[in-house]
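Below, each structure is written out as structure tokens.
Every number in this text was worked out from the coordinates using simple rules, so none of it is lab data. The structure presented is a predicted model; accordingly, all values stated were derived computationally and were not measured. Cβ atoms are built from the backbone, for glycine too; each structure is taken alone.
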Structure I
Amino acid sequence: MKIKKLVSVLMASTMVLSLAACGSASTAGVENASSGAAETATQTQSSSDNGDKVIDFWSVFTGGDGEAMQEIVDAYNATNPEYKVVHRMMAQEDLYQNLPLAVQSGTDVPDLAINHVDRLQLNKENNVYLPMDEYIAANGKITADKYNAAAWNPGEIDGSRYAVPLDVHGYLTYYNKDLVDKYYPGALDDNVITFDEIAKYAPAAAADGVYSYAYTWGRNEFQEWYAQLGGKASEDGTEPALNNDKAKKVLLDWKSAVDNGWCTQDGDDPTNLFGQGQLVFLPEGTWMIGTLNSMDINYGATYAISYDAAKPISWASSHQFVMPRKEQTAEKGAAIMDFLAFFQDNSLPWAQVGQCPATVAITNDPAFKEMPQAFFLNDPALSFISDYKYYGYMVDALDAFVGEVVFGKMDVDEALSTYNQQISDNIKNQ
């Protein structure tokens, strides 16, 4: 599919490929998304205002992560580079719609943008990006040994590099230490909470009106539990593979926990329940750490709730820097690489809002090692970053049916059959 056809699809639908990886629909992760337009207006200058010596940078960050990114941009600009960075924050659905449109029209195309790793393959195929190889080679500082391998490797597609990673982020299980001591004695001695342990201890908590775990962002919780059972998004890399017994087990187990009062109910606010001492385990993103730190709660963080204590596999993703396709000068390309290299030693503010920076220099920093999310990088085998090219279609479907099944509004067989077919149809009709 070429950009022209992609643009027509985007104009006909409000982001069929909607992908959010920095917050959830049910919690504070997206609480500031609506402020993106205002922040853009106050913090963005156009190239015409500053001549040609600017790097126009689009990001999907609003709220606390947007402020952290702006802090890094300001620190870089304070080094007095020849090309200053102008950071435009926007809601990610806006960026994912506007970027292909800008590239297609050739008007107001940014020099640099953030895309999620799950977007790379399809956007590369649709000719949205410039390859970075010549600029990276000329810079000499952006090399594989300086980055987390799980985040670095997906940026190379068909022998060329199209992305440089900013971070790894994913889903953790936050826990109320006081409630664990009361209701789950010894369960976290191995740092993993299993569904068998929940079945053992949850009834006593439920009897006191305390939930054991929460429905937060259905797509991510489903994906990690499905992966723990060996489930795959696709068997052949194209056709979806969600209509199977593994997917059915995840959904029915989850529905049973809701019915038993072990898991939060439809309409609940899990973050508030956690803060009020009415929820033991909160599955949520690394990006929630700032919110939790602002609450008066004695909490810790550990691996995903697991079917098998030896395989607490967690959902993960990565924000990646990409260069949108446009006529680009060698001088500005070199300046962009200087900005990306700056992150190697200067992205601690990014960690402070709950992310795991992709650069080894920061993740080896003692300050990072003391942060709650640091363990997330300890064993790469315990997290997965999807390489499914049609991930956007898949999560759009997951958003539509996971909660409907879990809360008893849709039959599980009907949901899996219907939405597996929808994903397949979207792939064929793109």
Structure II
Amino acid sequence: MNTRIYNVRILTMEEGKDIFQGEVWIQDDTITYAGPERKDGKAWDREIDGQGNLLMPGFKNAHTHSAMTFLRSHADDLKLDEWLYNKVFPAEGKLTGESLYWFTKLAFMEYLTSGITTAYDMYFYVDDGARAAKDTGFRYVFCDSINNFGGTVDQVEKDYLRLNIDPARLISHRIGFHAEYTTSRELMEGIAALAERYQAPVSVHCSETRKEVEECRKRSGMSPVAYMDSLGLFRYGGTLFHCVHMDETDYEIIKKRGIYVVTNPASNLKLASGIAPIKRYLEMGIPVAIGTDGAASNNCLDMFREMFLVTGLQKAVCDDPEAVPAREVLKMATVNGAHACGLPECDSIAPGKKADLILIDLNQPNMQPIRNLDKNLVYSGSKSNVKMTMIGGKVLYQDGEFYLDSSKEEIFAKANEYAEKIFAM
């Protein structure tokens, strides 16, 4: 399939490259040209007139629990430990692979409307989540959530080996576990040995609440970051989700190990977990990506809201209006997110990169006047501006319509049916 997208402003997200007017050529799932408009008589299977709108790399949701859509508005206005142990865990115990399949497809629909082309998912029933991704064409990175309540290191290894064979990298796997506070030392040492065997990074929830950090210090004499590092978990880097309550040693370890931090501002605000020190991470040269977290704690899977909160909160808490500028936030949501997910081939618009692209509608009041588009995206942008979402060269969402294997009506009906069954138990 040869596709041409023309008559567009292009934001490649390549370092030092400004927005320009041009076109993009795609062969199957890969970009072959991105530059000024050209006329060379090529035959195209599909041509898309961008109508002067903005083409850019899709956003990467670098931390989420997609199937938690079934918990949307189920466990609100609660402290994290009560929310997790009294509401979330009991409901999750009633999940089946088939119900997770439909809840995950519902999340994919919401991601597409927000310009999200990749989800870094930590959840259960990996085969059913992968099936949902394969059926819809959504790019899906999975990391395990094993802990003292379920899962084994052997299963993580099996998942790692069998889910990293897709040559198109539509589905891939990263080694991970739930959190220090839910996982025994023995299990964590097993994960560390696995990471050593494959020289692979490790992903985990980390330092989300002050209570979590204090209790880890009581158990180990160290912060969660330092304790997990002492077990050898981050020898080959990793991705830490949340990272709200940190100390000087934590910053040094994260920097030394080349770890990515994924911030989840809306979820952390709603659970009153705190505000991550994003400005400090950037000052230390620590790469930051952005995630929505799951719909149980965020309710809304919207990257535009997350981007605004990332910068807005830092300006307020640091008393610094220059903190975390818009272009840096866009880099977090695209380039850094791709790298945190282990997908450098999805980080920008350039020959050889995957065609995971979004078209932003500039013909709306919140994008006018057309001057500083990177700032418009972060400070005034909305998911209503997402005109098209393409993954692997295939348009999955355009002008309010979904192009998936299942209809919108079927996904809604199945999600509601399974949610009703779970909450009736």
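Once FRET efficiency 1/(1 + (r/R0)^6) of positions 139 and 211 (r between Cβ atoms, R0 = 41 Å, to 0.05) is evaluated on every structure in I, II, the highest one turns out to be II. Between structures I, II, the calculation of distance in nm of label points 7 Å out along Cα→Cβ at positions 219 and 331 yields its largest number for I. In this comparison of I, II, the computed figure 1.18 for Cα Rg over 2.2 N^0.38 Å, for residues 131-370 alone is attributed to I. Which structure, out of I, II, was helix-only ellipticity at 222 nm (-39500 (n - 2.57) for each DSSP H run of 4 or more, over all residues; to 500) derived from, given a value of -12500? Only one of I, II returns -12500 for helix-only ellipticity at 222 nm (-39500 (n - 2.57) for each DSSP H run of 4 or more, over all residues; to 500), namely I.
Out of I, II, which structure matches 25.4 when mean count of other Cβ atoms within 10 Å over residues 99-106 is calculated? Computing mean count of other Cβ atoms within 10 Å over residues 99-106 on every structure in I, II gives 25.4 only for II. Of the structures labelled I, II, one was used to calculate relative contact order in percent (Cα under 8 Å, 6 or more apart), giving 21. Name it. Source structure: II.
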